[in-house]
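Several structures are given next for inspection.
What follows is calculated from the coordinates using simple rules that are stated; it is not laboratory data. Worth saying up front: this structure is predicted, and the values here are computed from it rather than measured. Cβ atoms are built from the backbone, for glycine too; each structure is taken alone.
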Structure 1
Amino acid sequence: VGEDELWAASVPDDQQRTLSAGAYHLVDGTWTVFDRASGAPNNELVALETDRRGRLWIGSWGGGVAMLDVNGSWVNINRDRTVLRGVPRGPDFVVISDIQRDAEGNMWLLNNLAGVAVLDNFPPTEELLIDQVQLGLGEGVDFYRMTIGADGLKWIASRTDGLIMLDDGGTPFTPGDDRFIVVDEATEPRLTSNRIFDVHVDDSGRVWMATDSGINVLTPEYDRTTGVLTRSAWRTYSTFDGLLSSEINAFEGDDDGNTWIGTEVGLSRIGADGELDFTLTQSNSGLIDNRVKGLTFDSRRGELWIGTFDGLNRLRIVVSDETEGPEGFAVYPNPFVTAGRQELTFIGLPLSAALRIYSVAGESVASLQVDPGRATVTWNGQNDSGFLVASGIYYYIAEGESGERTRGRFAVVNGAR
């Protein structure tokens, strides 16, 4: 909601209902819990999004939407006040499994087992429920997660029926020109499973699918005039490609074109080149639980928030902005992954500098000497005793022969898998 606030849902869906505890709010280092006792419709709060007026919308499993307005008051958005509908066997049980805001500020709600609702505001002046049955899908088709591409196409992950593309015809509040296209194992044999738990569209327009049988990446070409979706390229990732688990839960992109993957056995990163860079686990990092259920990237701070089965982690991705050095100085790659033959390179150092690397506790880790007359040195990630260092943040100071200094910090990811 604000620049220095964090909201988190306690559970991702109805499968962990016994663990549900509402939504958590962090501001100025203090956590507050919002649940049924504090005005929320129930404790199964599963999806969060802000509207164009800065109000927080929280989707619930059975209670519609709880909206927190700018004055701190809760408003319930349900079937009595909008086009939202309850599940077939319980008309008052309104499930909102995901919420996304489009480029025009409209709010798109996955109204599970009913369809996709779009509201321009609340109270709405325009609204529409795109009924999944009227468009040819069955009542039992599960709508779980959604993302909106730069072209306005909506991609929906179903835990039962694969990937569903929604084309609203470019007119979100006009009925009759909407189209669902299903990509499942029957229509696409390359899809490794119909059970999809998250969907992500990257900057190049590729559609990432998180399944219980690895990652599927679709490069789509869609003709809105004919309604034909062409799957021009398809790639999969599994344990054969280095993932520690084929059970994929969540995706998030960062500002460098990387895709971060939450799995049942840690957090992985696939680089912009499409190759798996590394995997963080409890054994090689500060990750508090290997079961990663949710991810969100704070581009303003360069931080990735990681929702696990046992709490939250925060990973600082961008750290080079605090480096102090002359023009032409750089440290790369940052983060530095200690896997294979990769080395960390310092360039633009004071000539013939002595460089020392320290832990965050101030302990000396490694000492490097730049060759006479040179301004570049590399480091293999080992301490002075010859052992690979642990994942974390490290500081360095380089001092030249005439006393000039360069200092900064970088991140290390222990690439052992």
Structure 2
Amino acid sequence: HFTGSVVVVTGSSSGIGEGIVKLFSILGANVVVTGRKAQDVQRVAKEVQELSPLKLKPLEVVGDLTKTSDVNNLINSTVQTFGRLDVLVNNAGIYPESHINQTDLLSVWDQIFAVDLRAVVELIHQSVPHLEKTNGTIIDISSIAAIAPMKSLAYASAKAGLDMLTKILALELGPKNIRVNTINPGVTHVRDPIQPFEEYAPKVTPLGRVGQPLDIARAVAFLASTDANFITGANVVVDGGLVYNADYPIEDYKAVAKSRDFTGKVILVTGSSSGIGEGIVKLKAQDVQRVAKEVQELSPLKLKPLEVVGDLTKTSDVNNLIDSTVKTFGKIDVLVNNAGIYPQTNITQTDILSVWDQIFALNLRAVVELIHRSVPHLEKTNGTIIDISSIGAIAPFKVNLAYASAKA
């Protein structure tokens, strides 16, 4: 039971979040019901109070978690009302479809990452001082889309980042006695009518049904309980076994036909004025000129490389890079996304959101925009895209919160 505990569940005015906040209320906790629509928040709060054994009145907070003022209000109101914070469940999220060719991709990408990942970082940043006082716990609601690739570009990428965020925070906040874990739900029925994919899912789910909010809520309650007091950094998959039947394509191995002869090919390598990128081709103007000169000398035919100086976080510079390449060489065969920055980050630093935005703008969002602009040209050449990631995407490191989450 959670008598005396204070639990914040974001996105708790409907769906999975509603199920989580109701279970915590039944188990005796003081809960905070929050969402963007006042009517839904009020409805759930009324039902939650009726479910509480002691008829505890929940705190109702209406807000938009992409706004710093609303994040601050949520945490401050919780502590002001109940005097503490024991459990933070980051459940709020959106999941519109997205694919690399759609015209409004970057707009949708920004919306999803703002809610599904960046807001989580800001909420945790604001909550840590309070959770440290209570030896509290953080539970992030992710998705099996973070584990098995599905055709949901922005959503799955954001959730993969969330999984890595959880692991790094487990390392960083463990010494403060704050546990951090993730739930990865599968297909879960959250509203009527039943969606087409919900009708199909039981056929490929070993347990033969879709999930219900209560299935997820039970896992959350377990991770928040003392039964799980030695569990941190874990991904608990609650999907009825669906992830093992996820249908994602794996290309057959193919023999190398012509070794590594790239004669006549056009290769674009971002961040190629130094470091790994320089090695690949071998954007401060001086560095570009130096590397271009060395590259031409290395070319068997002394082919002159195209020199482009730009900032890949600017749409105009991305467009100029792609357009200049095609104008000069007539095509693109290979795109190597290598450009990136890696300043150290941790959840308690005062400028975490500023640095977070800088890293994600270059290391991930710019890659999406480059690929989005390149696909029409790569399609004509049966081209290829190679993204330079990092072991930080696989093994969590404490000082690389933003970098590793972007690479994941």
> With Rg and Dmax of the Cα atoms in Å, for residues 239-334 alone derived from the coordinates and found to be 14.2, 46, which of 1, 2 does the value describe?
Replying inline: 1
>> Given 0.25 as the derived value for FRET efficiency 1/(1 + (r/R0)^6) of positions 215 and 367 (r between Cβ atoms, R0 = 35 Å, to 0.05), which of the supplied structures 1, 2 does it correspond to?
In response: 1
> Quick one: helix-only ellipticity at 222 nm (-39500 (n - 2.57) for each DSSP H run of 4 or more, over all residues; to 500) came out at 0 when computed from one of 1, 2, so which one is it?
Replying inline: 1
> When Rg and Dmax of the Cα atoms in Å, for residues 151-310 alone is calculated, the result is 24.8, 68; to which of the structures 1, 2 does this value belong?
Replying inline: 2
> Which structure, out of 1, 2, was P(r) over Cα pairs in 5 Å bins from 0, in percent, for residues 39-182 alone calculated from, if the result is 2, 9, 16, 18, 18, 16, 12, 6, 2, 1, 0?
Replying inline: 2
>> Tell me which structure, out of 1, 2, gives 2.5 once distance in nm of label points 7 Å out along Cα→Cβ at positions 55 and 175 is calculated.
In response: 1
> Given a computed value of 14.5 for mean count of other Cβ atoms within 10 Å over residues 103-110, which structure among 1, 2 does it belong to?
Replying inline: 2
> FRET efficiency 1/(1 + (r/R0)^6) of positions 351 and 375 (r between Cβ atoms, R0 = 25 Å, to 0.05) was computed and gave 0.10; which structure, 1, 2, did it come from?
Replying inline: 2
> Given a computed value of 1.00 for FRET efficiency 1/(1 + (r/R0)^6) of positions 119 and 159 (r between Cβ atoms, R0 = 25 Å, to 0.05), which structure among 1, 2 does it belong to?
Replying inline: 2
> Given structures 1, 2, which gives the highest value for distance in nm of label points 7 Å out along Cα→Cβ at positions 127 and 263?
Replying inline: 2
